[in-house]
1. Compare distance in nm of label points 7 Å out along Cα→Cβ at positions 143 and 191 across structures 1, 2, 3 and report the one with the greatest value.
2. I have 7.3 for mean projected area of the Cα convex hull in nm², for residues 87-174 alone, calculated from one of the structures 1, 2, 3. Which structure is it?
3. Can you spot which of 1, 2, 3 the value -13000 was calculated from, given it is helix-only ellipticity at 222 nm (-39500 (n - 2.57) for each DSSP H run of 4 or more, over all residues; to 500)?
4. Where is relative contact order in percent (Cα under 8 Å, 6 or more apart) largest, in which of 1, 2, 3?
5. Could you figure out which one of 1, 2, 3 the value 164 for volume of the Cα convex hull per residue in Å³ was computed from?
Structure 1
Amino acid sequence: VILWAAPRYLLPHVLPTGGDTLGPDLATLSYAPWLVANLELAEAPGGLGAPLAWDNVPVIRDTAARNLGYVVATHGEDREQAVGGGAVISFYQPLVPGHASTLSEERAKLLSADARQWGEKVIAALETMHPAIRREVRALHVHRWGHAMVRPTPGLLSGGVLERARAPIGNRLRACATDVGGLALFEEAFYAAIEAADWAWGQLAR
């Protein structure tokens, strides 16, 4: 029994020809490109009136400048032991087009700038939340994901495609990543994984 926790669109490239039962419905799943950056900081960012949270999302009125903010990747570790009193944060920037037809343009935009250029954009975005963060940056690692997260397009959640996307294949394999839930949320991954694990337990108990 295999629980497939990787993106659903990769399965046709792994299974034998014709082995993926989703077939043409796979094209219904649309994926957005994302920029992800991990920053090693000498000092953890401070909070305003409250301790630093794990998930930190800015309020940005300019739709062209919106991002998802950052999470503190070292939140569960002893700060002194982990990074010498600093922190590692992960910044997320979906490149979301106005229409699905321009997704390829957004991917081209993601690839057109190099790590230094994207790094500068990341720091500039973080400076709107923490004006002094630039001087705390020890290292910055940029990752460009062309097909990072599923997009909840109209009709996806109720059209039956997701049920078929997570249905067992040959009673041997079941997909359980966030995309089979239609939303790029880790809660979707938890739910899909628990559902798949229950199915796997039933298969192994036969």
Structure 2
Amino acid sequence: MATTLLKGTAYITGGASGIGRATAFGLARHGIQRLALTDISQESLSATSSALKSQHPDVEIEAIQLDVRDVKAVDDSMVQAVKRFGRIDVAVNVAGIVGAGKTTDASEEADWAGVLDVNLNGVWRSQRAQDAITYAPHGIRINAICPGYVRTPLLHAAVIAGSMDPEIAKTPMGRLAEVEEIADTIAFMASPMASFMAGSALLVDGGYSAN
């Protein structure tokens, strides 16, 4: 269902697949008029941009190939987005990887460092760049979404192999989240309906953490 909850410009990392892609569509559906879409894959960026324009022809898109491990590239992507659109109203840092899929004892330190560099340091780099451009004494709300297991391309092989079955069994709702459910939560937190939420970490995990 389309709404006018949101307006302005959104910047999304990891915006061409999984949760990030669903977030781009979700924000456009809820009223965002301009999207700075970043992802490491140029091919996925092109495909997602085309699909977005097909469904939301009035939305302006700036597609930026970005590796969040590259500090300068992160900063440059923000500059490029602001140069195109003038400002950033909503920033969503989604880029992440799942690593080598090895057991802990079989993993190399480089495997661990690689995951941290994208999933932790990448978010910090993006947040720092966003704050440098948009931070103000008031009016800027920063919150976190804490999803559980989500049906994304990164987990597809594990789901097919049945490797996720034990984790699904631990989830009271008995299933994986769909990417649209995470995207809609992000749209809510970016909207005026969440105007008094700041510094929050919102669980969206089907009860997994409470079990």
Structure 3
Amino acid sequence: MFSKLPLEDFVKELSSKAPTPGGGSASSIVAAFSFSLITKTLEIANKKVQSKDIQTMIEKARELIDYFLELADKDTDAFNEVMKAYKLPRENEEERAVRELHIQESLKLASEVPLELLKHIAEHIQFLEESLRYCPNSAISDYITAIGLLEGAFEGGMANVIINLNAIKDRTYNENVRSVLNRLESDFKNSVNAIKKRCQI
């Protein structure tokens, strides 16, 4: 899938007129880039100190990178299901009803993948706070870049959830997800702002 492609090939696919990969997959890839840079700062720190705690964090960071790459593929798969649903026949009332049902179900799935991205970023923001303790001064620019990338990944995830919600007619589902989004966004921004204050060059 797309996450396994060489970077140059992925960029070509991303810049093509094809519907996938799109912003959701790109957001997950960018999250993986963010944690890759965090891993770099930890590797540099570990080279100097040789700490078991740092090594444990490195292993955790690599697990998160793999997870975000898998999400990129899941996002593409989910959106492909939306496209399939829109292509279903609608010649009569029964076909239109079946088509609409599949569209609504696939839109929910397509919103849940980027929502999963947002939740996972929010759940592991403390990991970034902890890793800052070990970041050498020589790698602080890498750390700051990682934070910026993660902000972009989060914003992209938000946009991809919302655009799907706008087409979902289930009012209860819509309201519940938007409530979760508001909480995640508030918590994420507060945490990121606190981190930024601690890592100024």
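Every read-out reported here was derived from the displayed coordinates using simple, explicitly stated rules and does not represent laboratory data. Worth saying up front: this structure is predicted, and the values here are computed from it rather than measured. Cβ atoms are built from the backbone, for glycine too; each structure is taken alone.
1. 1
2. 3
3. The read-out comes from structure 2.
4. Evaluating relative contact order in percent (Cα under 8 Å, 6 or more apart) on every structure, the highest lands on 1.
5. Source structure: 1.
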